[in-house]
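Values in this text are rule-based calculations from the coordinates and carry no lab data. None of the values given here were measured: they were computed from a predicted structure. Cβ atoms are built from the backbone, for glycine too; each structure is taken alone.
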Structure P
Amino acid sequence: MTCAGCARKVEAALKVVVPSATVTLDPPVASVTGAAMDTLNTALSTIGKYRLSAFAPAYVPPAELQTSALKTYFPLFLVLCLIALAAFAGGTWMISFMAGFFLVFGAFKLLDVPAFADAYSTYDVVAKRFRPWGMAYPFVETALGFAFLFQFQMHAATWVALVLSLVGAIGVIQSVMRKQTIKCACLGTVFNLPMSTITIVENLGMAAMAVAMLAMGV
């Protein structure tokens, strides 16, 4: 299991057999009594390659979380670098960067909105309490990108970008401080990016850019 969505899916499958079953992500443990292991694993086989064992081996995080930061976050670095380079072709660099950032990041999230909402709800302070916000976020982000692209209602769009970045940073900071091993949903669920200080820098960097634009009277 790599995210809270996985844990919920596994728990739901086990509850079909044992209504009192509970599942935790970190550590990845299922508490189930009163059913044969084969019966439980048969139930799990309907939702993916999940299996229970009576004695859990020593927990080892997914291999991709143990690789170097550069290799792990290469997709994120690549996307950000390409957006930054493309922004030079626009008028004002920061406006063009904002447009590219929100359009590209929103597009990745739109590829699988329910999966994004599941991943986002594991750390965002709003989405974990109000799931519809997680479902709406990709559309809001994409709309914000178009607002910057066509320079529509720039002052309002910049304020929205600032609020989204700051609120998003709160959940990320809390998760990193708790040392939770969860998946970052900044690029949707296409890439398996772990939550880290790099995600904090991304959120606070966008907030700082929004503040700079407001200070310049955008």
Structure Q
Amino acid sequence: MINKRGLTVVLSGPAGSGKDTLLNEFFRLGGAAKTISATTRAPREGERDGVDYYFMSREEFEEQIANGRLLEYTEYCGNYYGTLKSEVDRICAAGLDVILKIEVEGGRAVKALLPDALLVFLLPPSAEELARRLRGRGTETEEAVCARLARAAEEIVCGRDYDYLLINDEVEKAAQELAEIIRTEKKRVSRNKEFFNEVTSHVKAVVGK
């Protein structure tokens, strides 16, 4: 049988590349699932454990780290955030693709643990457009924008190690292209070796009769 397991897809890109906007459109198209992250921060009003996040104590989270149960994690403003292996496995086993929006360091960590993960790097059509988007937010000083652009240059270098480049010029088009990348990737021979073996065995059995 053709491999029906979902893919683990990592989406990375610098600030201003439009990751959130792209994913909102992509999830609207269906066929993929958002993971529920684990965190040590306190629940905000209305948030539910197992729905918005898996809320853990710092000790519980560090136990997950020690036992190798996290695909990737980071510490931000004194709290841990991470992706549980069990969460990704649960979704992929159901035949749905998992999209992980993480930075390049996390992408490398996922690839090291899951060599079959698909890594997609998102960029705007030009450096000028990236700068325009960052300045267009109007929420940061010019100094902060320049710092983000410097960080973007570092991330773009790391993006060369990703599997696919996706240009986010028009969000609906980019979301459709992301879906096409995933469909194409699922057709790789390397991802369907069991199917080839099964067909080969059946053909040999027919010939042998």
Structure R
Amino acid sequence: MITIVPLVFAVTIHEVAHGYAALRMGDPTAKLAGRLTLNPISHFDLFGSLILPLLLSISGAPVFGYAKPVPVNPLNYSDYRRGTLLVSSAGVAANLACAILSGIVFQTLRHVSIPAAVVPVMLPVMEMLFYSVIINIVLMVFNLIPIPPLDGSHIFAMILPENFRASYQQIGRFGMLIIFVLLTTKVIGKIIHSVVNPLGDLLLGR
């Protein structure tokens, strides 16, 4: 259950980063919707933010979840291509920053002398920092996978030559099915672990 706190913060900061990036590019949609806030209630998704993480936690599987996507309107961007790249990258960049910061604090606390009276309080804090590193890396890697509607697909589409872009975006209608198949066949799990293991070890000093 202690993993729920870093998970909620990770998915919240991910969505807020999208909203702020969109605002910087001229789109106030998220701001007008009241979504530029770190209050997790504003980004709460019943299944993605509560039911799914609880089920995974109870089953002993790695905890994962998502928040309600912030609304954006790319037509408002001052530069469509640059705006799409920036907004789509903002969430994963925020997760990477959170993973690095959590790792720094975790390693700092691990190497300082903690009074015995404070240990009962510090242990759950360090556990949350540990899971914050892992969860943020997982969210970063998962969202970078170039399959619609994940952030990586929008980034990849903007990198493609324009004459290939429309054809690539057509797979969006099958995106969730493709993701489900790759999850059940553990392909996505292998991709995530290939990054989580070395980067997690580095940030946690293992």
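Observations, loosely collected:
- If helix-only ellipticity at 222 nm (-39500 (n - 2.57) for each DSSP H run of 4 or more, over all residues; to 500) is computed and equals -14500, the structure in P, Q, R: Q
- Value 19, calculated as relative contact order in percent (Cα under 8 Å, 6 or more apart), assigned to which of P, Q, R: P
- Identity of the structure behind 34, 24, 15 (criterion: semi-axes √(5λ) of the Cα gyration tensor in Å, calculated), options P, Q, R: Q
- When distance in nm of label points 7 Å out along Cα→Cβ at positions 14 and 142 is calculated for each of structures P, Q, R, structure P gives the greatest result.
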